[in-house]
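In what follows, structures are represented as structure tokens.
Every number in this text was worked out from the coordinates using simple rules, so none of it is lab data. Computed from a prediction, not measured in an experiment: that's the story for all the values here. Cβ atoms are built from the backbone, for glycine too; each structure is taken alone.
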Structure P
């Protein structure tokens with residue numbers, strides 16, 4: 001596996017791979033790789049001839065009061081995870097390489113990103129959309145793999161790639177979980193022992209919402225209330241930033257629960273903010 005630090009070298013390398021007839025799989029990350037990232041990389045490896053993983057902590061998607069400075073950076077360990085999972089190249093640009101001058105251009109998708117995470121973190125999705133657009137332009141034609149844990153982000157990137165006619169096939173990969181149901185996340189490393197013990201309540205609450213749907217509940221507000229009631233049983237959990245019952249395609253709350261539905265939530269344990277979601281099909 002080769003580590004690449006410059007845009008020019010990565011472009012030349014991947015152009016040569018494509019010229020040889022190889023399909024490129026791309027997994028963008030911010031590092032602190034865990035089993036969920038490993039699953040993304042191995043899934044990309046199964047359906048691609050060559051896999052490149054980017055590791056870049058993008059400052060544009062962090063608000064001033066968020067955890068940019070404390071976000072874990074562990075390139076040696078990350079490189080080992082990427083190599084074991086099947087990556088051939090790891091792209092690790094500096095801030096100066098990605099943003100050599102003041103960034104005047106921003107990519108924004110208001111309809112998909114205004115609610116839920118967008119309301120809680122107003123600048124976040126513009127930063128994500130902008131850096132992902134840059135990475136897609138750097139990598140070129142490829143299949144890009146994203147986890148369903150960040151479902152609103154996945155929906156945004158799918159729509160962005162379609163709207164802007166990008167030469168990228170965006171592929172969602174199911175959330176990878178710990179044995180107790182907690183969605184794997186880089187931020188889990190920062191949970192205290194007490195908070196880690198209670199954090200699986202997030203998934204249990206969403207599953208409780210799915211259960212009442214399976215039992216026949218069709219009122220989104222009632223499903224949301226069930227999720228909130230379960231979350232409230234964890235003493236260390238702050239009141240959720242949001243709980244949402246949404247159509248999986250539009251990310252809007254339907255009048256009646258029907259079709260492909262996503263249950264979404266974001267919950268803080270101390271200074272660690274966890275997001276999760278699950279899908280429910282109603283026919």
Structure Q
């Protein structure tokens with residue numbers, strides 16, 4: 001074998017070895033990606049089962065009492081006076097919504113499990129029917145369940161800047177109170193909040209109400225805006241320097257709405273905001289205003 005043939009054979013073997021190494025590396029990467037994906041699927045499934053278990057225990061131990069409107073005590077139940085144009089228009093949906101039942105939830109058993117418990121949230125037309133919690137940051141309950149175990153499903157939580165917990169007077173509520181949760185594919189937490197963009201949700205006017213119960217207040221909120229928007233922080237503003245700034249903000253939030261709800265927000269209103277993910281780069285948002293409340 002001459003030198004030229006020897007060099008060709010050497011180069012061939014080298015190329016073959018390089019291809020083999022590349023193939024092994026590709027195979028190793030594929031196995032790694034597959035293993036990581038399978039691990040995440042298993043963890044997601046495990047976390048989902050744990051949330052189901054925790055929620056089942058909660059639902060079995062909590063009594064959610066509907067307070068029929070005809071049985072309301074007028075000495076403790078208050079309605080938020082509507083704008084002048086609503087007062088003059090008796091066909092406005094406001095007059096039907098204030099007749100809807102409040103809910104009263106005894107949180108004492110929940111507080112034994114988790115002292116961070118603040119209240120209970122119900123959103124008509126969705127699966128959202130959970131207690132919500134609050135701590136000193138907006139990160140902890142993104143990765144912890146109601147029982148404070150680590151869980152990627154997280155839990156429904158109140159913005160740490162808000163002051164909804166056991167307020168003595170409704171006027172103490174922040175102008176914008178915000179609740180967060182993950183948009184889970186298994187439809188727990190805020191996984192069904194995206195339902196609010198469906199026409200069948202919108203066409204049922206009974207869905208345009210959010211019910212919320214805290215340690216000493218039952219509240220009813222009328223939806224005025226639903227939308228998804230590229231990730232931003234303007235909709236979670238809590239403090240406002242003036243009535244004018246708040247009204248401008250509320251008008252901007254309403255202008256984003258996917259649907260028209262035939263309502264408006266005045267300078268003196270209180271707003272409840274629900275927020276979750278919508279895809280990778282957007283947020284799903286729901287805004288409602290306080291229309292009725294009662295001491296518990």
Structure R
């Protein structure tokens with residue numbers, strides 16, 4: 001295994017991620033193989049220091065399904081336990097509906113060894129399966145966009161599989177669909193209307209306010225915490241100024257590195273506010289983007 005890792009990490013150009021599947025060989029059937037994970041991680045760090053070790057690695061965890069879908073509230077800090085042979089392991093079931101809330105942390109208390117920054121990665125194929133078949137077609141732009149909102153838009157990384165065809169090239173239909181997908185996301189979030197507008201922060205009250213140059217229609221919001229200080233937000237409301245008061249437009253329970261919210265209908269307002277109503281420690285908002293989609 002070490003020889004194979006050495007070859008892959010030195011002979012084929014830059015590697016961004018080393019993806020260790022959770023599958024466990026059982027030879028004989030009633031036996032479980034043990035692996036020297038520490039030596040594998042050490043080799044990766046030495047040969048590809050910028051590569052993420054995923055799934056049975058300490059950097060990124062599997063979200064728990066192969067549909068590319070994150071939980072509604074996805075925490076990057078989760079309880080983990082010792083696998084017994086050096087790899088990081090879930091304290092709760094890998095597909096548990098909740099991995100990081102206070103309730104989940106309490107549930108894992110008896111088995112968890114510690115908490116770890118272990119953000120979720122959502123894997124899915126652009127086609128029905130992981131490999132190329134001539135009789136299959138890629139997912140349409142609508143489905144890919146829905147996956148994007150439910151992965152990248154929910155504090156997760158999207159790993160989209162595009163299998164090569166018999167020419168050893170990416171299929172023409174898949175390349176065309178990827179272009180459609182990229183254009184669709186551009187139309188969903190075409191321009192941050194808040195870009196260039198001053199942000200007013202009230203540290204004690206836990207609010208961030210943005211005032212646009214004029215009232216604008218908004219139907220998408222993109223939020224982010226400054227994750228250098230962890231993921232802290234547990235609940236917040238998004239409000240708009242109406243007269244002398246504020247009206248709640250929507251609310252959110254987690255943000256993390258990336259959260260994209262869609263409004264049921266466009267809201268027209270000049271002044272918008274994110275007000276934190278629940279947090280673990282001080283929340284630092286790094287992005288408060290306002291968009292009007294073109295779809």
* Upon calculation of volume of the Cα convex hull per residue in Å³ from the atomic coordinates, which of the structures P, Q, R produces 134? -> P
* Structure fact -> Re mean count of other Cβ atoms within 10 Å over residues 86-93: value 22.2 computed from one entry in P, Q, R; matching entry is structure P
